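In the part that follows, the structures are each spelled out as structure tokens.
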Structure P
Amino acid sequence: MLTRRAWLQSVLTLSVMPRLRMWGWPTAGHEGASDAATVPKWQPLTAQNRLQPVVAISDGVPVNGFGSVDILSVCPDLAHGDDIQEENRNPVQKMSLKKSWQLKGNKIGATPPRTPRTWMMDFKPLRAVHLIDGNPQTYWSSRGQTRPDVEPEWIRIDLPREATVSKIVLVPRADAEGWPGSLEIRVSRDAWHWETVFQSHDVEPLSQAKEQAFQFEPRPVKQVWIEANNLRWAIAENFIVFSLACVKVLDGTGEDLALVTRGAGVTVSSTNHGAAGEKLMHDMLWPAHYDLGLNWVRVSYWDSVLNWHYAEQARGEITIDPLADQTITETKQNGINIVLCLAYGNWLYSKEAKTGASPDVLPPYSTATKQLWIVPFHWPPPPSDSDEHFEAWLHFVRTMVRHFKGRIRYFEIWNEQNLNWADYYKDKSDQEKYIDQYCRLVKETATVIREEYPEARIMLGSVGRFDHDYMLACLRRGVGPLVDVIPWHPFYGTHQDSPEYRSYRNDVMQFKAACKAMGFRGEYMATESGWYAPYPSPSKPFGGGTVSEIVKAKCLARYITMSVGLDLTTFWNTTWHHYTWWDLGLFRNSFSADPVSPAQPQAAYYVLRNLCTLLDNARPSIAQIEIEPSAEAMECDKFELSDGSLLFAVYLAQQPADSSPEIVTTLRFPAHATYKAVGINTLNGTEQRLELENNQIRGLIVRDYPTFIRLSHS
């Protein structure tokens, strides 16, 4: 019998390695893959579809196809009008955008939802086949919606041949969740003419998980179609879904005809792919990071194949997914810096591990398995619960750092430990004890990282919210000299006119001063933030609430501009995202479907791409600028570029709205220099030469999103 390692290696040899060779990637093992010089850059891989083709021309502008996703090569016109300065008749033109490999260096990044992975690591415990596998311990679930009745979800069963059927049985999940409020069952002989054998728009929730039988007069059946609506919450109170364990189609003798072992097949409206999302979407959209012009990507902060619980599924055997591995190489070679979050605990070593599927049996089909997909909803404790767990953690860290040395320089130790460390334990009151445990983890983990890679940049784990008290508590425990970066997650949908947001500039400057007083001289990062525009608005909104799509784009523009002005490397969370009710990403989540739910770029995608080019090589400036009138009603962020140019961003301080108010103002600059000025509209991605007289710009139109003014010496 094959061991887990032998099984995985044999599958990779037969299935994955030929695919990697086809793409032109090295396959001689992880050591060869870590040599960046052996892997071709993205540009020469056009024949292998890494550079996305032009699939359409719209009004003379190319549209690139990223799989089924279409992205305009310039910024569309997102705002009404291009006016930047009153009575300015100079021509307006679209910005020339840079790809990631063309940048000198900006401080803008994103958190992709997951790293691309091979099919062997694409664990899908809720896939449709579980409806016909005859196992009531496995489940199917639809994708998930923002409201109970956004769209119906359905199951179609096809029998291999026509048979006489008199009963259909729906087997609920063991927790009785995912049972719909509206249900219709239809049968057919030809998949064309359908008969309804059950219909109800007032289905009660199940009080217990008993099989639900639907009896009708015997008739010939080839297909069964089950449609559900008015869906309910299920799966860790995060999903509005239709979810079942099995569907049985019974003949007159009581035999179940709807089994894959009897030749039955199943099709569903959509599938819940969990935190990892759809593999195909990751494969299609990963090159969008290069199109955006990002200089930073943060990976493995959540349920990823590079997390410990994925990489080590049997004791002592750490396997790094080869497609994720090669994606890291490609990303690095395209000019993007990578932050690898080292996390989380591992059930294999936890004292609290519960009985589940054997870790030697792959893939783990059951959601009862403690080691993989279920981890985000039922995490193992951190490795502080036993010495064995801790030593295994350090071995994992050493393996990852040694493997990615040269391709990844930034290593983050955990994620949101201020929020989730205590969540593993029943007693959440002793926060000081948990900070002590985390700081011990940092100290010993940092020692291992330095031993393997002295030039590495070591990061504290990003704290949830701008929890400066927690970060300073860690510094007081002596971790400051061991780390190079302090990161946090400041905002999730926070109203931009709230005191919390309006005080952020000053709060960050005060926090930096406090860290400096304690001897810290490193970098600062805001590694997750976002504003969300799901349609329809969810009944349980994520974070601080939801906004419209265009307001989301404006919030992004204001937040990124402010953050770079504070000299923070800043990550939008996320590039794209599977969950419809969060709408974390830069792509629209429209109707759910199988095998891939459609996604197209939101306005926020194009605005972030504009900013990546605009803020290339920009650093905060102390240059003087005067704004009148109403300077107190505006925000102004100031930058300097490597060629000596100055860059100013001005915008109204109030909460952005769908239709922006306008204020006409005058900007004055130091009189000792002579400038020429260009204005940039961040929403439309347009530029216009501004009229400048006596070092002042009159008639500047200021809106609730940043207008940039680039000053260069004439």
Structure Q
Amino acid sequence: MSINLFSRRSRLQGAALPLVTAVSTLSSALVLAQAAASAESQQATQRMEEMVITASRASQRLGNIAASVEVISASDMQELTGPYLTDVLKKGSSVDVIEYPGGLSGIGMRGFRPEFSGTNKRVLILLDGHPAGFTSVGTAMRASVGRVEVLKGSASALYGSSAMGGVVNFLSHQSQGPVEGQVALGTGSFSAFTADARAGGSLTEKLDFDLSYSERTQDDDYKMGKQRAVFGTFVQGDGARRPNTTFEHRSTYGRLKYALNEDWSVESHAHGYYSNDVYSPGAESDGITNVGLRDIKGHTLDVNLRGNVGNHSLYASVYASREADASLDVDAGRFQDGTRLTRYDGAQLQDSWQLSDTYTLLFGADYEENANTTKRFNPNGTLRAPFSPDDRREVWGTFAELTGKFLDERLILNAGVRYDDIKASVLATPLRPDLTPGETGVTTTNPRLGIVFLPQKVGPLRIHASAGTGFVTPLASQLAGLTDEVVGVQRRITRGNPNLSPEESTSYDIGVGYESNVLGADLTYFDMDNKNKIESVFVTNTATKRESTYVNASDASATGWELTLQGDPGLLLGGEGGAWLWEATSTYYTERTQNLPAGVSPLRNVARMKFNTSLGYTNGPASVRLSARHVNGMIDQDFSARRIFTNGAGGVFEYPEFTVFDVFASWSFNDQSQLNLQIDNLEDEYYYEKNDYPFAGRSYSLTYRHTF
């Protein structure tokens, strides 16, 4: 299980060595650390007391969790570079990424491909425990997020649809005590500007608050990294400007919490996200064609009630979110080409019941309604038929999980199950006379089990395992509705399949962890099988008629290893600790394949290996950290102009491997003032997270931060 054993306030973030080297390092370090383990194990146990929420929907000690969890702290987020929370995730945890310039991005885990849009993903994105409401991770509200918890492995037994590969929970700032805050202003390469302001604390004994604002803008197009390769007459990168890569991002956050009495409190969070004139440059091989321009606005509001009655810890929440995405056509003259409105409305109820000293029962119910409305426009502003029909999904879910602690809490077992009843509807859509509305429903039940075993009550070793099933609901258009249109001389009919089953996954993992004051390590093996993957198939396909529908026609599987290492090099070398801190995390796939009707193929956008590593040093007011992210073995389809990546043949190909180094350095003048220097892509590497969409080369930023 991947566990953050050392405090992330240590100015460290993830990334690793190649797996063989890392395992060798682990073995050697375990021998060295074992000699000091008895004296240090109590300190190690204290580090395992960190509380996390995502793995059980209730506050629980990290050491008691059977599933893999990685935590990115608030101090880490200040030091992880990049304008988007996608940058925080890919540099602070071991996840797969697909990302375009302009922020359109998504993540994947445990063999599930990253998805950058839509509301039906295979990794669930939460904001304070409820659906986040944004369709791309790149549009996450940076101002509000103070901490990130990344849960790996199936979690549908707690969260329902989409939690097949895992869950990412963005947790908001929660300030208490004296009112404190900070302001930060920065500038950097490509006329970049950053501004952050935050304040929070207790106004009275009963009332506390948080307010924050974040801004990221870039007024000049960035330069790509050094030359990577030449395809015929097409030269990649070469330090050239990448046209149409400017952006403006702003986000806001507010929170109020009022203690009704000693046992009950009410709390509300409000989030806002505003992106204006965000360019998408199109594929590099296309030149300056296919340029996109978007304006995005998102808002989320929730109200939560928490309280204790006897042995019951109760929680109730209602939430609502809206995301409005307007796209502009800049190739054929700047006009609004289309809009999309995505909304979430829902409620959550749960009770954590302490049945006895041994058993705790968590149970509850969720309701969620999600809807999408799309429009498209002609250059003169009149409406035209949208590509996608309007749709709505309604979900009722109930869940329960029992946890037992045995053998003086050295053995922790939990078992849970969730039942979901889902209704999907294709709605009547203006200017789509070819569409017949319809609705249908599916039900599904998903269990999960977990175990944690400590050979000694106070000792360095920890064994853990978990298993569960997951699912994702078919799209409404795949379940219900009918389209019937004529293209040329061919009539094209697409029918929804009301008998379509949800995509399902079965996964398990087992691992061993070691924890001392010198070294923290964890090695976990995971296995995932994805069944009933949905494919479009032809029922009839002639010159005059093509009829298609959807069936559960394929499956996929993934196996591999996850490794985390955290250590103090000073202690490892026998000296004093505290000045040097090191961390690494890695994922290596031994298998990642999809079984299609045409045959077996590698899973696209799932890298064979990912490594993150960082080494930090602090001496008085100065600190510095060098970090690296390495990716190799990424497979994707070649859709580039002239199929440059496959010498004109087309089909799938493997990305060139890349390693990107970043540097963060800071100098504290006093307790209130700090100057930070960041160098991204230190070696000016040419790289991309999606082929044909390269990112910036070397860049610099300087930030002044004042704390009050």
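Every read-out reported here was derived from the displayed coordinates using simple, explicitly stated rules and does not represent laboratory data. Here the structure is a predicted model, which means the values were calculated and not measured. Cβ atoms are built from the backbone, for glycine too; each structure is taken alone.
Some points to look at:
- Computed -6000 for helix-only ellipticity at 222 nm (-39500 (n - 2.57) for each DSSP H run of 4 or more, over all residues; to 500) - originating structure among P, Q: P
- Taking distance in nm of label points 7 Å out along Cα→Cβ at positions 124 and 556 as the criterion, the largest value within structures P, Q is that of P.
- Ranked by distance in nm of label points 7 Å out along Cα→Cβ at positions 52 and 516, structures P, Q are led by P, which has the greatest value.
- Among P, Q, structure where distance in nm of label points 7 Å out along Cα→Cβ at positions 540 and 572 as derived comes to 2.7: P
- Structure responsible for 30.6, with mean projected area of the Cα convex hull in nm² calculated and labels P, Q on offer: Q
- Of structures P, Q, the largest value of Kirkwood radius over Cα pairs in Å, for residues 140-563 alone belongs to Q.
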